[in-house]
Structure 1
Amino acid sequence: MPEFSVATFNLCQFCTPGERWFQDGDSIGYDPEAWAKKCDFIRQALDRMQADIVGFQEVFSPDAFRVLMTEAGYPHVAIPDTPPRRADASGTLVAPVNALVSRHPILSAGRLDPPTHLWSAGLLAEDFHFRRGVVEARIAIPGLSRPLLVLVCHLKSPGVGIDDAAVAKSADWRGRFRSHLHQRAVLDAAQIIHRTGEAMMLHTAVMHRIDREPGLPVIVMGDLNDTPDSTTLRILTQAEPVPQIAGTVTAELPPAERAHLHDWRLYPARAAVGASSPRPRPTLAGFGKGATFDHILVGNALNGENPAALAQVTGHAVFDAHLLAGANPLETSDHAPVRATFKTVTRD
């Protein structure tokens, strides 16, 4: 049966020499030597993974990215957004964008619109948005009976930046510690609220598409900036048990009715293949021993436990040799690419 594979790859600031971006308040850019090393690393990583579809994060230079991807064997490229710049004379890049490339034809691609009805529910402000636009694409996969819906995302990061100048305005050290801790509490809450809000919008968007097209094969992948056991992933996967529903014990429902529980769930690709280690391999350098922030989640149509599945996960791999070697992240990446492989299922 035909196979296909997808991968998510945070590039860590793909920005051509001569351009500059902001990082922690500083303007940063590449010199030609470091840039050449980075491009070589990306080519080698793509060659090792041999993924048919790759979702990317942290693209600052779309034109150079398109050229590199075409050279690497990916003729189909989707970059719905343009990286914003400062309005002043410097033109410094403010934020990167997401991208998707494919060996197979992209039937449609664009930026995922947030489900605005959530605003009226009062949980989100009316100007709430994805901090970095989500790529939504439909791709024709040989052997897959329906187009594959892929969402590539980069959710709000967990870091907080303390305004030291504001802290220093306090007259004594007691006041400065108070100011620092208060800032940190507010900023920590803000990043959690934004990231989980983005997760809620993503899951709602997936639900709406499956409502319109039952059995739609869906993949959500990217740098989710949170761990497998986090609230963010819990919102997205909806993996927690539902022992009772509408006053009825779920286990007592007929199997055909009980099966609807899985229609809108998302399943980690790693778990779908029965990972050999209980602890996920880190995909991000730092955070102590590292953290698993990069994920590939699949819908029920790609769930091997589903009798009506169109394909099933057959493999999951983390390409982390550069992290283990302590390589310079600007010449490689501070993230490890993650790949999932699938086998299509033929139905009579």
Structure 2
Amino acid sequence: MGAILAAMVLLSGCGGGGATVGSVTPLPTKQVLIINGLGKTLSVIDPTTNTIQNNVVPLGEAPNQLQTRGVYAYVVNSVSNNVQIIDMTASPAPQTVGTIDLGAGSNPWAIQFVSDTKAYVSDMLTNKVSVLQVNGGSGSVVKAIDVGIAPEGMATANGKVYVCCTAFDSVTFGYGQGTVRVIDVASDTVTKVINVGTNPQAAAVGADGNVHVLCTGNYFDEFGAVYRIDPTTNTVTGAPIALGGSPGSLVVAPNGKAYAADWTLGVLSYNSATGAVLHAAASPLKLGKGVNGGIADSTGKLYVGNFDDDTVSILDTADDQVVTALGAGDGPQGGGSRSRVPR
């Protein structure tokens, strides 16, 4: 429940470099963008030099996730109930050029682009997915699709969007049947409901071509597992991949390794082509405190936020060794990567 957590947890962090918001040196050509959830700012990492610029632009309330498209970063602000559009090429510093309002009380969780002009946003508290028409620095909601209870992460495959519905009950704090809703991109309708494990929070396409759905479990007696969905048949294939722990995010690196961040334990991993577990809950990759999120770039690096330490760990996915840890803003979490495209 990261979006709500980011809004509610009160922690005191070192704030990384303590830079003034909006005061930056020229940004690198290639960029890894990091959301600082408590600081409500964006940090930019140069993956070539492994250096970071912090607090380059202010974000909204409880920023939770972002995707990039061209020169723009699209940030989901959960408590602000909007998508914030940032021009990363603006001078002298990146700046917000627009917002897309998703409606009061929607508590948006994640954004998933399917083209340069179309994106989907999971609205956790309204049990809907908003369809966005996007035109660079502007956009609007053109449709709302009813899905399951408490939708969160999404993935795209075979002309469809796969929406993780956690079935979280905010009254009992329990979980119902976890499902994945399949949305046909052409018609914007739900074409199938697929039952998975408890509390599916994240999804990604694996090296096997299947949609991998991370089910976190109930944080008590049901633990993390990955379900694989064949996008040609929309059915679960194979046995669940048992990771253990309570991982809440999932990313697949170019070499096919999949990484799931567990706030307390560290990073769990498996081979997304074969399903073989590499680092389960009993043998996690140990990083900082409050491990969450994950960004895999094309060079084989994995960037993981340590929310409580205000650092970002960089791992080499070839050998899973830590390259370095960078001081970030307050409460670093998920983000994205992009190449700077001159106007």
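The greatest value of FRET efficiency 1/(1 + (r/R0)^6) of positions 138 and 314 (r between Cβ atoms, R0 = 41 Å, to 0.05) among structures 1, 2 is that of 1. 16.6 is what came out when mean count of other Cβ atoms within 10 Å over residues 42-49 was calculated for one structure; which of 1, 2 is it? Considering all the candidates, the number was obtained from 1.
Hey, distance in nm of label points 7 Å out along Cα→Cβ at positions 26 and 194 derived from one of 1, 2 reads 2.2; which structure? It was calculated from structure 1. Matching task: -0.32, -0.77, -1.54 is the computed value of log10 I(q)/I(0) by the Debye sum over Cα atoms at q = 0.07, 0.11, 0.16 Å⁻¹. Pick the structure from 1, 2. Answer by label: 1.
One of 1, 2 was used to compute helix-only ellipticity at 222 nm (-39500 (n - 2.57) for each DSSP H run of 4 or more, over all residues; to 500), and the result was -500. Which label is that? So the calculation was done on 2. When distance in nm of label points 7 Å out along Cα→Cβ at positions 98 and 114 is computed across structures 1, 2, the figure 1.4 traces back to 1.
Out of 1, 2, choose the structure whose coordinates give relative contact order in percent (Cα under 8 Å, 6 or more apart) equal to 20 when calculated. Computing relative contact order in percent (Cα under 8 Å, 6 or more apart) on every structure in 1, 2 gives 20 only for 1.
Values in this text are rule-based calculations from the coordinates and carry no lab data. Model, not experiment: these values are computed from the prediction. Cβ atoms are built from the backbone, for glycine too; each structure is taken alone.
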